[in-house]
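The data blocks that follow each hold one structure.
Each value in this text was obtained by applying a stated rule to the coordinates, not by laboratory testing. It should be emphasised that the depicted structure is a prediction, and the values quoted were computed from it without experimental measurement. Cβ atoms are built from the backbone, for glycine too; each structure is taken alone.
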Structure I
Amino acid sequence: MLMIPGPTPVPEKVLLAMAKHPIGHRSGDFSKIIAELTANLKWLHQTQNDVLMLTASGTGAMEAGIINFLSPGDRVLVGNNGKFGERWGKVSKAFGLVVEEITAEWGKALDPEEFRAKLTADTEKTIKAVILTHSETSTGVLNDLAAINQAVKEHGEALIIVDAVTSLGAVSIPIDELGLDVVGSGSQKGYMIPPGLAFVSVSAKAWKAYESAKCPRFYLDLKKYKKATDEDSSPFTPPINLMYGLQAALQMMQAEGLENIFARHQRHTEATRAAMKALGLPLFAPDNAASPAITAVAPLTVDAEQIRSTMRKKFDVALAGGQDHLKGKIFRIGHLGFVCDRDILSCVGALESTLQSLGYSDVQPGAGIAAAAKVFAN
């Protein structure tokens, strides 16, 4: 039972779709599938911008989003309050960008006012882009994308490049309404399919920047993908069977509806956090910055890795661990993608039993399940 931030559980309907025999990726029948996928991806992204499909992970989407619109020597602001914000700084430096990091302690949200101060002070408009992670999966923090984006818009020149790998499909990201320039995401998260596909949404402003961008690129050259997508095709051999799965998953998402999808993720976030509080387990991220994808928990008297190991061995439930300096200090419960109320209750029940078996004295049997059930009853 996958209760991690990715890969996430895959619906049977998607698995069965992926089991079909592949067809030629240059055939007319496959062009029709690409056309359907493109339309439905724009629906999910809430945009009329180009949404391009890459055979890559979420990191590939973000690298593409950085290198297609910037040049070596460009000044960029990178938000870093976790493992993935840290990664985008490394990617930017690898391509010769001049990186200035706006940081926050892991477990805390980035401060939009720090971005605003830097951008306001840039009267010569030397900042070319702001790069940030929306849902920082390593810590369970959801950064204030709207407020940071507003500061970027006031600057007027800088692009905003967003890692929405674990937020797209879990929380509303109205790309056109906000005017977001580049948004990257990955298939094994809210899309409910296995790893292997990545997605990049590109605005007209970003395409203008593309014309003068000089970072090296070939396979991740997004202009190739735009040209092919406009023709209901792909520039290179795509993962045909994954795209069958994506077709089924997007149809399921449309049947559920965007608002219902977002409400479900919010409900699961609230239920999980209520359960942890009822069990006396400290939460790593504050309530006002809680990610809809994952809840990070910081137990004080029980080793987080012991909890994960016992959950796996006794109940076949996979939880995520802490990364870098947080290893052994936190565990992370994923509630992203194809997850239902029953899954949350099952995970909480298994966790209660695990805590008791490890001698955690503060646990009151049934308290976590009762707290989660109360959220579901409302």
Structure II
Amino acid sequence: MDFELSEEHRMFRDSVRSFVDKEIRPVAREWEHAGRYPTEIVEKMKELGFFGITIPAAWGGLDADLVSMAILFEEISKGWMAIAGILGSHSLACRMIVNSGTEEQKRRWLPELATGVRRTCIALTEPDAGSDLQGIKTVAGKDGETYVIRGTKTWITNARYANPMPVLVKTNPDITPSHAGMSILMVEQGTPGFEVTKDIGKLGYKGTESCEVVFDDCRVPADNLLGGVEGQGLKQALGALETGRINIAARSVGIAQAAFDAALRYTADREAFGQPINRFQAVQLKIADMATQVQAARLLTWWAASVADTGKRADMESGMAKLFASEVAITCALDSMRLHGGYGYSTEFDVERLYRDAPLMAIGEGTNDILRTIIAKNLMKGL
């Protein structure tokens, strides 16, 4: 068993770190507080090919493995987690098109998605349906060679830039079980009846938009049915979420590592009672716990990515990684804030942003309690 990165992975990590140090860290605090969209950073990520991280080389992508994807999201999240969010939903949707799209759909969308000329996301959540995707109310009725979509989606990252936007709908809302009547339709920008109605205010995760999207008799060509067959939508979405949970786990590790790094530096510099506070045993115990948790979360994330890279379903492994890493992100962000004392509550220090960003990791791509049930069900399959 080898718990170290390959030379190729290390080189990739170093290149991403260099990008983060040069393009993200110098502006993250100012732009995040201003709620400014990071247009210049997005353009640089296009140049570096990051939007093609989950797209095969045949379609112009990086054709990277999921361990590389995890490295990318961790390193970017150490600088500013919201930037990783811009890539996250895009990469998830691209992998879904790769795995489930028809050849014509791949030809139509993947080359421009790989370069970032087009960007995408995934529209699953609704005002009354989050983790319970079978409870969605958005419907799409067939009318000749088009589908007519009616419904509302919410908390959609990249909504204002997505072209196309994969939308989970019920094409047969009366069938039992519900998942047998669910499909994904690809909605392109400018389609009549498709409107991004508002940006949702958030505690953290600023810099990238999270939007409400309304479909009011939105007509989509039948050719935009992902995979060309109705009734596959929930399966396609859940397959994508498996990758999405690795993405969230990696972003959580990035937050936790940044919180730990900040605490390590601060406790070495801050003096109390005539000595650096890292000389006090109570502080040392906290630092040791944080370091151990971060490394455990990272290894769990790489393990989940490695299992998924074999082609096997990794619902349990990705669930474990996302569950553990997100809880570590929350714990480390809070502990780092406490170790900073009053400065941890100041907007002049990055730790307050980490504290605000961390809770989302326990919610996104399935709440942690839902993931616990998924893990348990997988463990009981062999009984």
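Which one of I, II has helix-only ellipticity at 222 nm (-39500 (n - 2.57) for each DSSP H run of 4 or more, over all residues; to 500), as calculated from the coordinates, equal to -17500? Going through each structure in turn, the value belongs to II. Taking 21.0 as the value of mean count of other Cβ atoms within 10 Å over residues 114-121 derived from one of the structures shown (I, II), identify that structure. Label of the originating structure: II.
Please state which of the structures I, II yields 0.95 when FRET efficiency 1/(1 + (r/R0)^6) of positions 282 and 306 (r between Cβ atoms, R0 = 25 Å, to 0.05) is computed from it. Going through each structure in turn, the value belongs to I. Looking at distance in nm of label points 7 Å out along Cα→Cβ at positions 298 and 314 for structures I, II, the greatest value goes to I. Calculating relative contact order in percent (Cα under 8 Å, 6 or more apart) for structures I, II picks out I as the one with the greatest value.
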